[in-house]
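Trainee: Pasting the structures here.
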Structure 1
Amino acid sequence: MPSVEKLMHFLSSAIINAAGAAVLAFGMSTYWAESTLRCASTNDDFSNGTAFLKITLFNGTEDKIACPRFDKLGEYVEVFNRLQKHGQGPIVLHGLVVALLAVALFGSVGSILITLYNSFSNPYQTYMGPVGLYACSGLSASVATLALILFVLNVYPLQMFQALVLAQESDVKLENVKTDLHAGFFLLIPYICANLFAILIVFLYVHIAQTRRKEQEKPTEDAPQDIMMF
């Protein structure tokens, strides 16, 4: 029967991992960014229209006002299809972001299973012990951090929103782009913190248990020296 201390540490880690996975799953389904772009026909010398896009990782909506000539409100946006039409870098980077988040979610599931298993057993010397948790949660935190960085690079330097508009309207020029990040993006931060905190809780338990074990073994190791002194 596991001690109450061990049960509390590993169950707490499992709960934190589960909460982190729920945050990530919700984040992947909600809006990540929005952008407002001034647009005009390539034959004009001034901007006379506006495009507004709001997207999740997979879809979104688009409103166009005189961009370049007619209004289109509430148009459905399939992010991958649009980026594929445009080609070049944004589609590759966006696909990589989604793949990394899927790996992070898979790692979180592994962390939850390992912590629950360790709550009622003692596989310390195998990959199903704390080392397995460190690997899964560490992987999840690392790939989520990388996905966060790549999404920012895709939105700003690689101009993903411009690519989404140009995929449908190739005869427009875009300028005065204003882009804001939304909840889906920022939810990666608490998810990363949850994984690191889950590692910390188990690490503290392992450290305390090892220290306690060494203290219990110390009198036996010192016994011959004590006898020699007398």
Structure 2
Amino acid sequence: MAARLGAVVVSASYRLAPEHHLPAAYDDAVEALRWVRTTDEEWLREGIDFSRCYLMGTNAVGNIAYHAGLRTCTTAVDLEPLVIRGLILHHHYFGGSQRTESEVRLFNNQTLPMNVADLMWKLALPAGANRDHEYCNPTAGERSGEWERMRTQGWRVVVAGGGGDPLIDWQRKLVAELEAKDVEVVGLFGGEGDYHGVEILEPAKAELLLKKLKAIV
């Protein structure tokens, strides 16, 4: 990815459930951004355009990138000289209490069976929270202020998904919600053969996605 996009990629670790419930992972993502802005690492300090930063994540890390992004654009998180230009959410992991059509249709999907997804949310969400908590369901509650801040800061949001992913309806729903708020959003959706995380396992699909991302960012 770094070679194809001509970018420096910083991959951050984060605390895992069930020992550490959300928002621990979001805290760690923001802390990683603070590290980037303060580190003396020579490879990161020389020749890097800090004014063109994107937060990207696949699967659960797409969820983390989204929520870390909300924090950076809606709270007083000092990241100067970093300037976040947007999000790249790849097969990002959202859900809700009400099953979507794709979750029902692909309930026993081999890559991401929904009973496994249910268990992972139970282990990750704060104690007592259900699947309509804001960490899980990005359309639950009032998000207008956060999305308005994205819009006014000129963020571009890229959402990539596949028709064979049980979570595709949640990914499409986020695109529709952001479009309705006039946030610049690009949806990159594959067909029924594109399962959850397909680009990780199929180099040809990964190459196609990277070409599209390079044209966008």
Structure 3
Amino acid sequence: MKRTTFYHILNLIFNDINPKTTNCNKQVDAEDRLFLTLRYLITGMSFSQLSYSSRISKSCVAYIVISVCRAIWNAAKDIYMPKPSRKDWERISQDFLLHSGFPNCFGALDGKHIYIKCPPNSGSQYFCYKHRFTLVLLALTDINRKFLYIDVGAYGKQSDGGVFKNSSLYREIVNQTLDLPPAKPFPGLSENMPYVMVADDAFPLSHYLMKPYPIKGLSIEERNLI
């Protein structure tokens, strides 16, 4: 990471992470807190490994990483991932049409299971169909895979469709507060068509969500027509 980038992040969150009171035996200044957190995010080192190399207790490392990550998100989310306006949705739709040939598309939706250690006393909440313990990351992206919306931390036992149904994105679409453009005809046609997301077969088909045509039960000839 460039030094200028590091200090730009530090300036954004300095007041939130500069220690006034601390749960740690050792006082850790804001710059060291940010360095420790970025090291954790970049290298994937465990809290135990960071504790050993930094001579800071494991509980203090965990406290620092969690608090700094929260501060980064709160300070940067509206700068680097602002809620799209209607003009933004229209631009995103034009990019999908230009690069994929799909009209009236405002994003691509998918979920990702991230393997974790089973949290204490969590039962089967995090146990997924892959027979592993996971958290689910849900994201809506534009044609360039830039994040437009994220939902982090759903239970692994939930399907992608279930995670979506419990997300704020779903509520905004259903309540019509996402500021999507009004329905308009596809190029060369006259009937108005709504704006939609595209997703895989794990999501439910809807007037705002398109997914691949199901091929189960079709003959070879029928599949070739899709």
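Trainee: 4.1 is what came out when distance in nm of label points 7 Å out along Cα→Cβ at positions 41 and 57 was calculated for one structure; which of 1, 2, 3 is it? Mind dumping the intermediate values first?
Mentor: On the way: 1: 4.1; 2: 1.8; 3: 2.6.
Considering all the candidates, the number was obtained from 1.
Trainee: With semi-axes √(5λ) of the Cα gyration tensor in Å derived from the coordinates and found to be 55, 15, 12, which of 1, 2, 3 does the value describe?
Mentor: Details: 1: 55, 15, 12; 2: 27, 21, 17; 3: 41, 23, 15.
The value was obtained from structure 1.
Trainee: Which structure, out of 1, 2, 3, was distance in nm of label points 7 Å out along Cα→Cβ at positions 129 and 177 derived from, given a value of 3.1?
Mentor: On the way: 1: 5.1; 2: 1.4; 3: 3.1.
Computed on structure 3.
Trainee: Ranked by distance in nm of label points 7 Å out along Cα→Cβ at positions 49 and 153, which of 1, 2, 3 sits at the highest value? Mind dumping the intermediate values first?
Mentor: Values: 1: 3.3; 2: 1.9; 3: 2.4.
Comparing 1, 2, 3, the top value of distance in nm of label points 7 Å out along Cα→Cβ at positions 49 and 153 belongs to 1.
Trainee: Also, I was wondering about something else. Kindly point out which one of 1, 2, 3 the value 14 was derived from, the read-out being relative contact order in percent (Cα under 8 Å, 6 or more apart).
Mentor: Working: 1: 31; 2: 21; 3: 14.
The structure behind it is 3.
Trainee: When you work out mean projected area of the Cα convex hull in nm², for residues 17-136 alone for each of the structures 1, 2, 3, which one comes out largest?
Mentor: Numbers: 1: 9.7; 2: 9.0; 3: 11.4.
Result for mean projected area of the Cα convex hull in nm², for residues 17-136 alone over 1, 2, 3: largest is 3.
Read-outs throughout are calculated quantities, based only on the coordinates presented, and are distinct from any laboratory measurement. Remember, predicted model here, so these are calculated numbers, not experimental data. Cβ atoms are built from the backbone, for glycine too; each structure is taken alone.
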